[in-house]
Structure 1
Amino acid sequence: MPPQSKPVLTEGEGLHGAARVRAVTAIALAVLLALLDYAIANVALPTIAADIHVSPASSVWIVNAYQLASVVSLLPMAALGTRIGFARLCQIGLALLTVASLFCAMSHSLLMLSLARAVQGVGGACIMSVSIALIRFIYPHAIIGRGIALNGLMVALGVGGGPTVASIILSFATWPWLFLINIPLGVTALVLALVSLPRTPVNPGSFDGVSAVLNVVAFGALIMAGDSVAHHAGAAQVVALVVAGVAAGVLLVRRQRGQTHPMFPIDMLRIPAFRIGTLVGFVAFIASNLFMISFPFTLQSMFHYPPATVGLLMTPWPVGIMAVSPVISRLSDRVPAAILSSVGLFMTSMGFLALYLLPPDPGWFNIAWRIMLAGMGFGIFQPPNNRVMMVTAPPGRSGGASGMVQIARQCGQATGAMCVAMAFGLIAHDAERDCLGFGAVVAMIGVLCSASRLIWRPATR
């Protein structure tokens with residue numbers, strides 16, 4: 001059915017039967033591609049650096065360019081989605097992701113590859129900023145938790161499965177194939193999105209370009225300040241970035257006050273359940289990235305596994321999330337997030353602690369069950385926490401809520417990465433192992449934040 005001939009859905013109405021299956025498949029594939037593109041390059045950085053003749057330190061920008069572009073674009077893209085339609089923005093994101101993948105594969109310099117990765121990051125932001133908002137329209141309100149659980153599963157498969165996919169591709173092909181594989185998958189996802197995603201109500205008001213620029217400066221400067229601290233940059237550079245970021249943030253909040261649909265959702269952050277959900281998501285992803293980034297170093301330096309095996313040994317994380325997904329997709333609509341998310345993060349904390357306490361010469365099974373325990377816990381935590389954030393959002397604010405879910409995730413991941421870099425620079429011995437201990441502590445802080453919802457019970461579960 002041509003996009004303009006589709007009926008406009010209202011929130012909570014939902015699609016049914018085959019129409020829902022097609023729409024959910026389109027979103028799932030889009031989210032999986034966006035997150036695979038984020039994670040897949042990490043394993044290949046040494047290979048890419050050698051091939052394009054740059055230092056390992058410089059090659060980090062291949063990852064940073066994607067993440068920075070994605071974070072600073074999320075809220076502006078969410079606001080744009082409310083004006084042009086969530087489905088159309090998702091389709092634009094898939095097109096950007098696919099075209100940029102071709103340029104990544106053709107790149108022969110760090111500058112060209114980093115620019116192409118930045119475009120990929122913007123494309124990923126287009127998709128991720130509206131993915132959960134679309135689920136709010138595709139699923140009836142009574143079972144929205146199932147859709148959010150599926151979205152969380154795709155996020156986990158993308159981030160956790162990226163190293164595994166990269167290891168498999170690099171075992172028989174060169175690094176450009178990490179990006180070339182996206183082209184047929186991206187075209188397939190785009191066609192499916194064009195024919196199956198529903199039309200959603202639009203707010204035809206003008207796009208606030210000034211707020212978008214302030215948002216980019218605020219998030220971009222603060223993330224770069226954190227990265228500068230992690231890499232021991234000069235104090236003047238760090239202070240300048242912090243001042244610029246804070247000043248832009250203050251101006252952004254002042255400009256957004258009183259707006260009906262603010263780009264930075266200060267209206268929703270006044271809602272206790274939404275505010276706590278955002279905080280818990282941020283803390284949880286700090287913990288997860290403390291593990292995801294540091295543990296491959298542990299496997300190589302302490303336990304002497306080859307790089308190809310490292311990616312496979314990380315696989316129990318997404319497998320654990322997949323294992324609990326069918327159950328948690330139903331429970332998240334029935335059991336309060338204060339209970340489910342707290343139990344999940346407690347399991348994740350115990351999994352990280354068990355990894356920290358690994359014996360000197362563990363076998364693969366001894367490693368795998370600990371990672372799977374942590375992954376199962378994360379799979380239990382995420383859907384109910386995201387559900388709370390979405391169902392507490394006022395009518396017409398699905399885009400802003402969806403954007404904040406992703407902001408919490410990506411800012412948490414960025415902070416976790418900075419913490420790992422700082423630990424590697426400050427701790428002389430076993431820094432990678434200590435990161436697991438830090439991850440266990442941070443996850444336990446997330447448990448306390450989540451459980452606080454049991455004490456003063458915000459307006460919704």
Structure 2
Amino acid sequence: MSHGPYKDEVSALGLLNDRSQAISASHDQIASDIQLIREQLLTLAGGLDMPAEEITPGAAAEVGEQQSIDVPIADIYAQARMRHPDARLSDVLNDDDYSTIDQRLNAQLQAFNARYNLDGWDYAIAGCSGLFSGVLDLLFVRGPAKPGTKWNTPVDGTFNSWVQQLLNTWLPPELSKKLGDACKIGAPDSSVWTDLIGAPDKVLNPINHRLRSLAHDPILGFFYGVYDMIHGTCTVVVNGQVMQLPSKKGPTEGNLFQLLGKMFGHLLSDLNAPSAKGNRGMGLPAPFMGLLRMFENLEIDGVSFGKQIEWMYTQGYDFRQFLVTSVPAVIMEVIMRVFYVVKQVAINGATFSQAFIETLPGQMSPRFRIMLAIAYGASSAVNAGKMYVSRNLLDLNYAAWMGLVWNGSFALKWSLYDRHVQFWEEVELYELKHIGQHIEKLDDLLERSRML
């Protein structure tokens with residue numbers, strides 16, 4: 001079998017093996033000579049008469065001039081290729097070597113699995129937390145109020161009521177109007193298709209323009225909105241494709257930070273603003289909801305998926321409803337983090353800070369990420385049952401399904417790819433550290449030999 005790019009390294013191992021055997025033989029000879037000298041000295045000390053010529057120093061005659069060990073690696077490879085041109089691993093490693101390698105790899109694999117594999121407690125925490133979140137959704141979340149409902153009319157559902165009270169307190173109509181007047185974004189806020197140049201008929205209207213214009217997405221809006229303000233365009237999804245259509249309103253003046261500020265203020269103004277008639281109206285869409293219209297060719301029960309998304313929005317399923325569905329998810333994640341940290345400290349002996357850091361988004365452990373995927377899967381399963389019984393798409397828990405897709409994709413990537421890469425990277429680092437320790441010992445031995 002060819003060793004490809006590692007052929008030189010294997011040949012060098014063969015050369016190193018030769019030198020190791022030579023050094024070992026020299027050490028054996030030195031030990032034998034020392035033992036012989038010791039016996040002769042003991043004999044002399046005993047008063048026996050032995051001719052001096054019989055006391056032979058052995059290896060002393062073989063010690064030559066000390067050679068430098070600072071040899072370029074290229075010279076070592078060249079010498080190795082001459083001595084072992086077709087070296088194979090089987091030529092430099094014996095059965096004991098392979099057994100030692102297997103033992104070290106197994107030990108590292110066990111340590112790796114102990115850090116990243118889920119134990120029974122992890123599965124219990126994730127599963128129970130997810131089911132608890134699903135029960136909260138069943139009991140305290142109701143479908144969105146109709147857009148024609150008066151703005152201050154109390155809504156059904158405990159969590160729905162919490163979100164309504166919070167938004168009505170922090171974003172009253174007066175503040176929404178002030179923000180809207182102060183943060184005009186121009187082209188991205190085109191609300192009718194006649195504002196756009198060369199746009200397909202009825203691509204936008206006052207009812208759906210916040211859904212169809214990606215500048216109004218709570219997350220994507222900070223990219224598409226600023227882009228559209230700079231270029232005087234409006235980004236919409238048309239026939240399953242994202243298109244930038246020129247607007248008659250033209251570009252919006254300002255530097256990048258000013259445009260970002262205007263975009264943020266405009267999104268806030270649309271979040272909870274009442275309609276002209278004083279109704280709830282339709283606020284911002286849920287994150288990535290407008291982008292889901294790209295799947296217009298996907299049909300469910302004979303209805304286009306994109307049209308179903310738009311129907312949900314026009315029935316009141318906007319960012320406010322997304323916040324409502326996020327309440328069970330937030331409670332679930334807090335509970336999971338508390339129990340995970342307690343379990344890691346009490347059972348696995350981790351420190352509080354170490355266990356807590358493993359749950360933070362920027363430095364999240366793959367172990368906790370998989371737990372989140374399981375929890376969101378359990379919560380989404382309960383929500384799927386809720387929708388099946390009610391036969392109402394508005395009972396969808398958008399936050400739970402979004403969390404399942406997000407964490408599930410990371411968990412799947414870890415299981416199929418990142419896990420294996422991470423393991424071998426850790427093996428590499430461990431072996432390099434091991435080699436470094438040997439080099440330090442050799443350097444120390446060299447310094448001691450120079451003092452002899």
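Listing for the model above:
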item	result
Value 6.7, calculated as distance in nm of label points 7 Å out along Cα→Cβ at positions 198 and 438, assigned to which of 1, 2	2
For helix-only ellipticity at 222 nm (-39500 (n - 2.57) for each DSSP H run of 4 or more, over all residues; to 500) computed as -27000, the structure of 1, 2 it came from	1
Origin of the derived value 25.6 (mean count of other Cβ atoms within 10 Å over residues 30-37; candidates 1, 2)	1
Entry that produces 23 once relative contact order in percent (Cα under 8 Å, 6 or more apart) is calculated, selected from 1, 2	1
Which of 1, 2 yields 22.1 [Kirkwood radius over Cα pairs in Å, calculated]	1
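None of the figures in this text is laboratory data; all of them are computed from the coordinates on show. Predicted model, so just to flag it, every value in this text is computed and none were measured. Cβ atoms are built from the backbone, for glycine too; each structure is taken alone.
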